[in-house]
Structure 1
Amino acid sequence: MNRKLADTKQMKYEVLRSVSKYAFEGTLSEHVENIPFEIIPGTTPRFRCCVYKEREIIRQRVRLAMNRNPLPDHNVEHRPMDNNIIQVIPAACEGCPINRFQVTENCQKCMQKSCVMACPFGAITITGRGAYIDQTKCRECGKCAAACPYHAIADLMRPCKRSCQVNAISMDESKLAVIDSEKCINCGVCTNACPFGAISDRSDIYNIITRIKNGETVIGIPAPSVEGQFGPDVTVGKLKTALKKLGFADAVEVALGGDAVAFNEAKELIEAIEEERKMTTSCCPAFVNLIKKHYPDLAPLMSNTVSPMVATVRYIKRTNPNAFVVFIGPCMAKKGEALNKEIEGNADSVITLEELAAMFDARGIDPSECEDCEPDATSYGRRFSGSGGVAASVIKSAKELGFNGEIKAKTCNGVNECKVGLAILKSGKLSEDILEGMICDSGCIGGPAKIASLAQLKAARLAKIKDRDDDSISENLNEHSYETIAMNRE
């Protein structure tokens, strides 16, 4: 993969590529212990204090790439792996400032002693060298930093904790990061925020490759957000061809499911407007998690339509009931959605674009050299990849259904905007009819496992939807006989 990667991304990629290579060869069990030595040869460390530390990090990454606990079996009692998609790699979690608030050289030893007066725990004293924080008493309330007139107290919150807008990350007694699965929405923001690459997502590539090698009917369903990820000229059509070269039996665009979701949500929205109710979209799994875990009172306002992923899986399993269907995209939260077995006809597995790129590399497949093929969906199904795309598609569907009234949509882009939008909705002051929430920056194309720049992805997306406002969602669904597919969650 000819891309400039951060060291943390490169390390993850090398592990995924090695696991993929040996899994395809059927020799992973023989080579699994050698992978750390292949990636970190010799005695010169690449990114940590010593090669022994680096190899242990690689070893734990390999286990996570095989969907196992990063820690060896005899250590799982110390830190067991739960069902959360986002996991901490213990060996890699270090190097962050242990003490959050620290006095800098800006301290003027002022007579007012604002920091001392502000601290409710008596943790600050003034010495001949300036203010001193007794870390055994400090409770990280931050009042001292806010009170200092010289901003001499630095707030060195850990990047992972700072990045988490739902307060799901804390530290254990060993000062290692801990993720609260009851709060975590699986958005994956922390995986990119950690400068040491100590947080990552579980991977199912070993299971998927094994099924392909065993001759099972494995069908890939690439998301609309894959457009342009493997290069500016690599369309979803080319990627579908590349997937077949990789060993997938077939590939179907999730954008087709997007068309179906837009049409079904439009029916729900029309009914909600007539009953003077508000509605939220249901396509972003992290947004759904945000509502269910942090705004449960708003859950009844969520659309009851399944996500485009599930709609596509149900379409495939209508004729291929025994197929093993794999969603592919830059989203980590989709892995959590696929684990929800209460949703009938859910995806069997999910891989990210990082994982798919490693699989292509392991087999020497270049998607840019693959043949293109006809699209399965309209431009509206493909608009689901960007912020505002879902709402635009739902409004288009409502017009095709004959609804002539005005529909107002509020689009929320990113965790903070989604939290603000949900707060307005909860207060009863939302003036719009539908609230679209996408947790990632710019929508799905900005997912944590993207492998291209946002500028390139936005350009690729625009090329596929530009001047396509006349696409008919209903006609495309009729062509694919989607009227026989159940679209509700129950």
Structure 2
Amino acid sequence: MPERKPDLDSLFGARLQGYHVIMNQPAIRAVLVLFLLLTVPAVGLHAADEPVEGQLARVVGLASTSPFLRERASMLLDGIGPRPAGTPNGLHAEELAAQTFRTAGVPLVFAEPVTVPMWQVHRATLTLVEPTEYEASAVALANAASTPPQGLLLEVIDGGQGTPEEIAALGDAVDNRAVLVRSGVPEGHRRLHRSATYETVARAGAAAFLHAPPDPASPARSGTVTLDGTPGPIPALGISGRVAAWLSRLLREGRSVRVRVTLLADRVPATAHNVVAEIPGRRPEEVILLGAHLDSWDLAQGAGDNGTGTLVLWQVARTLVEQGLRPLRTLRFVSFTGEELGLLGSRSYVERHREELGSIRAMVNLDMVGEPTGFGAMLQPGVLPLLGHLARRLAGFGLDPEPLDRAWLHSDHQPFLLAGVPVITLRSRLREEVRDACHSDRDTIDVLDPGRQQRAAAVVAALAWQLATVEELPTRSLEPAEVVRHLHDAGITVDGPVDRVPGGRRE
């Protein structure tokens, strides 16, 4: 089938293509927002004095019953499928995001360009050469170095779960070998991101990095080996738990194990976009920002990661327009690009809008969203009573009435948190099928239970409306040094790879 090339005129419309330029000019942006405040249809404004309970009930009802989420799920997941940042499919997904926000009735929709290193894989193979011959399935890990065209013939050594202690104990045996590492939580350690073990293995002198899930039944998974989009020093492949278990058994038996690692891939500069939509508030100088990354890996449809968060974001936008009341604070929705390659879209947003970050009273990130179970905040104890009160109001969803004050990194809230922006979280429970499919060729629409996302959308819509309308919102901007100090006290390293929250969404 011939490749479709995105039509940028239809992608954002001629008018919208210019917004990413003019919206960076504060004076023009202020005029546009004022214009929208004066011209947004005042549907339902007569209900502005309606009790909060009534407003929340209407929001929850609309979000729970609207077919918008399920319709868009088919369009995004079956209609587009894999959508890595910067690729034609990625641009088609951005087109759909813009069109979705416009269809939802959001008054202001625009795009902001983000330069990304588009990851193009030409060949990724792992061939067992000794003690027998076998061609194993393998997945290229993004931002890893390529091998020579003929590959690298290497002995394999088992690196356990890749902790610094395990790799150090191997000593010189790591030199010029392919090091096999399993994900998971080592005893006595916090969960390590694959980039942490990759960096440890590369620094120890390894020639290649083989990353596998701990369960033999789990498939090979993709992912990035650097957290900022920069290239890594050695090749890296994801392999299945079954193949990893085989190699480990051979090594435990004292057999010599040699493999040929081949990875031919390019990092091509490309332009992707954050797609931004706004419902102007009566206090436009105060903003509630909700975001979800739109990009996925190339193995499947990206249904769980992050079709779930994207669909919830879109449903919330639709709901908060449809319910007909103008919020006190501006509601801003962002479909971020480039999260999988290193939070590139959210990093770009924070840099582009650094002078305006103080206006963001709360950032809510939606990444792999399942059955809603409660709320949380990061370094914002003052807002916990408000969140607990809202959880009790939404008793029908079975939410935990005690919100958690817990910080973690490695998703699009990270650049905002490190810049001092208040971060509020939705806690949710993923289906086991979604967890198992993450970053693999199983991550398709078949693993979803859309009812969970529909209920999550209802809870997030209520949360967003509460944050946008409460007269006094008890969040506060933090100095970046204060954030780093708090994270350090919690055992989270900021200057390098950091640990995910316990029970986090993926390895």
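Among candidates 1, 2, the computation of distance in nm of label points 7 Å out along Cα→Cβ at positions 194 and 346 that gave 1.9 used structure 2.
To test your reading of the models, identify which of 1, 2 gives 80, 61, 39 for Cα extents along the principal axes in Å when calculated. Working through the options, I get structure 1. If FRET efficiency 1/(1 + (r/R0)^6) of positions 106 and 434 (r between Cβ atoms, R0 = 25 Å, to 0.05) is computed to be 0.35, which of 1, 2 is the source? Value 0.35 for FRET efficiency 1/(1 + (r/R0)^6) of positions 106 and 434 (r between Cβ atoms, R0 = 25 Å, to 0.05) corresponds to 2 out of 1, 2.
Values quoted throughout were computed directly from the atomic coordinates according to the rules given, and no laboratory measurement underlies them. Worth saying up front: this structure is predicted, and the values here are computed from it rather than measured. Cβ atoms are built from the backbone, for glycine too; each structure is taken alone.
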